[in-house]
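Structures incoming, each one as structure tokens.
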Structure P
Amino acid sequence: MTPDARALRIDDYDYALPDERIARYPLPDRARAKLLHYRAGEMESLHFADLPDLLPAGTLVIGNQTRVIHARLHFTLADERPLEIFCLEPLEPADYALSLGSTTGVSWKCLVGGNRRWKSGEIDARVNVGGTDCRLTARRGKRLDNAFRIEFSWQADRPLSFGEVLEAAGSIPLPPYLGRPAEAEDRDRYQTVFAEREGSVAAPTAGLHFTPGVMERLRERGSDFRTLTLHVGAGTFKPVTSDTLGDHVMHREYFSVDRELVRALHAQKAAGRPVVSVGTTSMRCLESLYYFGARLLAGDPAGDSLDQWVGSDPRLTSATVAPALAALLQWMEVEGRENFSGYTQLLLTPAVRPRVVDGLITNFHQPRSTLLLLVASLVGEDWRRIYDFALGGDFRFLSYGDSSLLWRRGAGAE
């Protein structure tokens, strides 16, 4: 019997993670990370460089091409005390590309560290942007839950985009559990080699193990590698603090997919060939596409957002995956849309089984997290066996840790 997602107890998704198992730094060679391979209940310890040999010919591999922005901005107040502004998501313009490309002014939803010390008025910082002196100014607006609307403006002798200013003025926002500030090495190593579109405040870390060599071998072995965009928000680190999921508010994240990816996904599922997601962020986006298509099959508008409980709607979950993707593709074609973007709050749990994804490449996640629940949606109770195997096999955990390839029950056995 399928459990009720709202009634799931977070205590059932807890485990002891020793502090020394958290990888504070990346390995010198991305592809030398360990790889735990799980299929049909069996496990083996390999290296990430072995990945291409584990995928059947014809596998569609999908990664997240988002790029981490330098979201942490540091200012000094009039009394010489420091203040940090953490950029979360754009408000005006709300489009990530337009906001980061703006050369005038922008507003973002931001966390403010030391907000009580910021009494009023504007604060500014001097920044060197590629040899050009720039004055960056921040003005605090209204409160937005635990964050604020911050209006940014900047002055320089030549036009500069907000993305350029952030790149020069800010720092990479490493996860808090690393317990260290960003260093020069992180500017490169906390990005995937296929990162293209700026907007994330956390890396899609499953992709950090890929190298050009691994990607070339995937192609040689007959796999098709494609990308989507999901900008990872700070909510990805938000722990579940309620006893049951019914009282947990899932964060929302922006996504964008092009029509050719939807076409490839539909062809893949219609032919019964495997889809492998690079990371939990890609999986969240891919599974969201099914629900947008299911809405269309049910006679509803596609819309551009999903709430966290959409996976519990029987009107939608009765749809099969290939027709749902076909409906989404047809809608995009009729509407003349080359890409489809929106926001997803989808919460994947053992009560919401995956429809699109057959295999998942992912790191090892924090206990009591929605990311661990997502893993359990794919492998069920075997998540405990997998994590026990990793802890007993000296695997490194979290963002800079080792990797795994996990197949959904009944998948990956070709």
Structure Q
Amino acid sequence: MPVYEYAALTRLGKNTTGVVDAESPVMARQKLRSSGIFPTSVREVHETATLKKSPRRWIPKKLFGRIRPAEVTMMTRQLATLVGAGFPLVTAIDAMLPQSRSQGLKSHLAKIKDNVVEGNSFASALNLFPGTFSSLYINMVRAGESTGTLEVVLDRLADMMERRQALKMKIQSALAYPVLMAVIGTVVLFLLLAFIVPSITSIFTDMNKSLPAPTQMLMAISDFLERWWWGLFLVMGIFVVAYYLFSRTASGRVVIDRLKLRLPLVGTLVRKLAVARFSRTLGSLQENGVPMLQALEIVKNIAGNVIISDAITEAAVEVGKGHSLGASLGQHSVFPNLFIQMVTLGEQSGELETMLNKVADVFESETEAQVTTMASLLEPLMILVMAVIVGFIVLSICLPIFEMNELVG
């Protein structure tokens, strides 16, 4: 159904703006008038207008219409604030519509508001957009509505999403400089070997004399890159496409995720991130009254690793048979011993939700510290590697020059 952006006057003569979904502009005006709003202008919102005008029509629409997680996080925080301040849900959503800069999110909010006005629950309205709102989000909202604590649930959701975004930003900022150095260094070395070194080493070729082994090796590498650089990029492109297609298959995801867990340093980091995400989410669901089996069914999809997700699925089966969560998870080696011990202690003390949140805090802190340490070690390591490569190039060029000087002397 089309979405229309409107400017209108209220019964008190105040200006107001927003969006509404309707079959046509005429229906949109009638819908607004029936709600006590008198439109002065109604304009259809085209989310992909930029795409239509652009000559690059091969670009998927999803690249333009996708709603970023940061936008959902901000929307959740604003909604939690308004509902907590006493605003009715529909009024709160209506107040947020003019503030949203994303046309996609604005369209979603308008349809959610209309769905709630028609008598559906907020969770059911959110369920219309599974690509934007995860099953975790929808189930927590449903639990909040059923217990009458929607403002508390929204606040917890916002806290959880903001914490996840903050951790992601810290990891990205820690790795940004090493990655940038690696990319620039690789490009400089490629240009040096493919286009600059051949012009220098051509002098040695004209001498018709035997050259030192390092010089011969350098000339062979630069000659290969000068002739076949396009083939190198072609092979890299084929590898990337093959990896993408392989990772989309079920067996491919299993192989790749198992490899991630076995890699030194990286495997520990992946494991800690998955456990932190699992603990935080399960703790939040338990705090909001979601049954354990249903909560485990939800969190298995957010682990980010197929091997860990399968372990959670098998643990859920054991929990359904009456076993404790700690004992069920302890059967799988993918979970750290500290995690199993803290979960078991939480069950024994009756404070599982609190203990799960503490586990998440511990592993998030360890993850952040490990990433920072790895980034600080990567910088000097890359500088050392670059120095060795550049030193090899300089030595390979200088050795024949030294031999020429000896002959002249």
Query raised in the report: Which of the displayed structures (P, Q) returns the greatest value of relative contact order in percent (Cα under 8 Å, 6 or more apart) on calculation?
Result: P
Query raised in the report: Comparing structures P, Q by mean projected area of the Cα convex hull in nm², which one has the largest value?
Result: Q
Report task. Match the computed value -24000 of helix-only ellipticity at 222 nm (-39500 (n - 2.57) for each DSSP H run of 4 or more, over all residues; to 500) to one of the structures P, Q, and report its label. Result -> Q
Report summary line: distance in nm of label points 7 Å out along Cα→Cβ at positions 313 and 337 gets 1.4 when computed on, of labels P, Q, structure P
Query raised in the report: Upon calculation of mean count of other Cβ atoms within 10 Å over residues 137-144 from the atomic coordinates, which of the structures P, Q produces 14.2?
Result: P
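Read-outs throughout are calculated quantities, based only on the coordinates presented, and are distinct from any laboratory measurement. Bear in mind that the values here come from a model prediction, so they are computed numbers and not experimental data. Cβ atoms are built from the backbone, for glycine too; each structure is taken alone.
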